[in-house]
Structure 1
Amino acid sequence: MKEKQPVYLRFEDAVRSFDIKPTLLARAVDQGLIRAVKLGEEIVVSREDTENLARSPEVVGEAALPVYVPFEESLRRFAVDGETLRQAVERGEVKAITIDGTLAVAEEDVRVLSIRVNLWRQVRHLEGMPIGVKDASEKYEIPLPSLYRWIQWGYIRVISEPAGKGRGKKRVLNEADVAYAGLLRRRLGGKRGKRFFNEKLVPPRSES
């Protein structure tokens, strides 16, 4: 069963609906009691949290506001198609809320999805192609320590492990994953000591 998207209200609508003073609601948002995000230039707040605040006006915590954009606007701003974005929302890869019956998505999540999808489309023709570790390092200009680390973390898939002892028994990698990592390294990283490849940026292999 699909998880129901949380419902958000425009700030002024929340004030009217629950008869809350704007200063109290603003203070609760500032202190992190109310989940709130920016939708364009407006602040929208969680209906559920606002209802709880009306019953018990306490203030706790502190949190920065994540930025959300309407679904259709996100398609114009980022190089990702609607079906891909909808599937990412359903899988929980992109956070989403409903405001006035309209779906809005987390801007940063969509940005990351756009990077993953568009880099993977450049290399997915290499899916399943074998390449040795040393050749992968040289061809895609990835330092061996980084390559071994990404293999260990599961970011780069291994097609076959060395069998037995002796020379010529090589670990074989999936070249598509290595090529993706090379593109990602050139786009986001490449500086010594800078970690840029994480689980959020693992390629969307379902698009193969």
Structure 2
Amino acid sequence: MPTEFAQHLANIALKEFDDFGGIPETDSRMRKRVNQTYLPALRQADPNDVLGWNMPEDISTWPWSAVFVSWCLLHAGVRNAEFDFSIRHAMFIKRTIGNALAGTGVFRGRKIGDYKPKIGDLICANAGTGQIAYNQAANQNGYSSHSAIVVDVRPGVAFTVGGNEGNTVDKRRHVLSPTGFVVQRSPEAYICVIENRKRTVSRRARER
């Protein structure tokens, strides 16, 4: 059974899917959501981010998927000290793998063969033909990648919701082994599953 926080995060991602799924990034409603909700909130939460938040208003010119994931986590009540909000997935993948290797932090990037995804986790993969592996991702933060939030897990399959998937907010399937581990694929090889160890939701986050 998912923790209170894990289910809360999944519900936020699912609401974004319900409200914006299928609306293309060229539509003013999707652009407004990214430009007037996601980015301002992240800029306020992490004004000194190394990559910044000053992105083109035309969201079809840049990959906004990491912004979607970061906002969902922020809206669920995650603090910047707990997760590296970023416009680039590789930034928070590196940090969470570091957490796992050090045995610290509430978000830990785990090898796909060592950890079974659950609701509220993030599944992370290379984008396109990238072939960055777990050990490389622990030391790099400039490659092209993608991640999405696990919203349901059933025998043989995990479902995620992510941003900028097919140029919209979308839900996707990930094949699991009979024992519940993510099955590697190619292209878009998986890098890790970010384990979500945060348990409770703050009153402020619950009332948003």
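A short reminder: the numbers here are calculations on the coordinates, not readings from a lab. Remember, predicted model here, so these are calculated numbers, not experimental data. Cβ atoms are built from the backbone, for glycine too; each structure is taken alone.
When Kirkwood radius over Cα pairs in Å is calculated, the result is 19.9; to which of the structures 1, 2 does this value belong? Going label by label, the one that fits is 1.
When helix-only ellipticity at 222 nm (-39500 (n - 2.57) for each DSSP H run of 4 or more, over all residues; to 500) is computed across structures 1, 2, the figure -8500 traces back to 2. Using the calculated result 12.1 for mean count of other Cβ atoms within 10 Å over residues 16-23, pick out the matching structure from 1, 2. So the calculation was done on 1.
1, 2: which one has relative contact order in percent (Cα under 8 Å, 6 or more apart), as calculated, at 28? Comparing all candidates, it corresponds to 2. Taking distance in nm of label points 7 Å out along Cα→Cβ at positions 112 and 136 as the criterion, the largest value within structures 1, 2 is that of 1.
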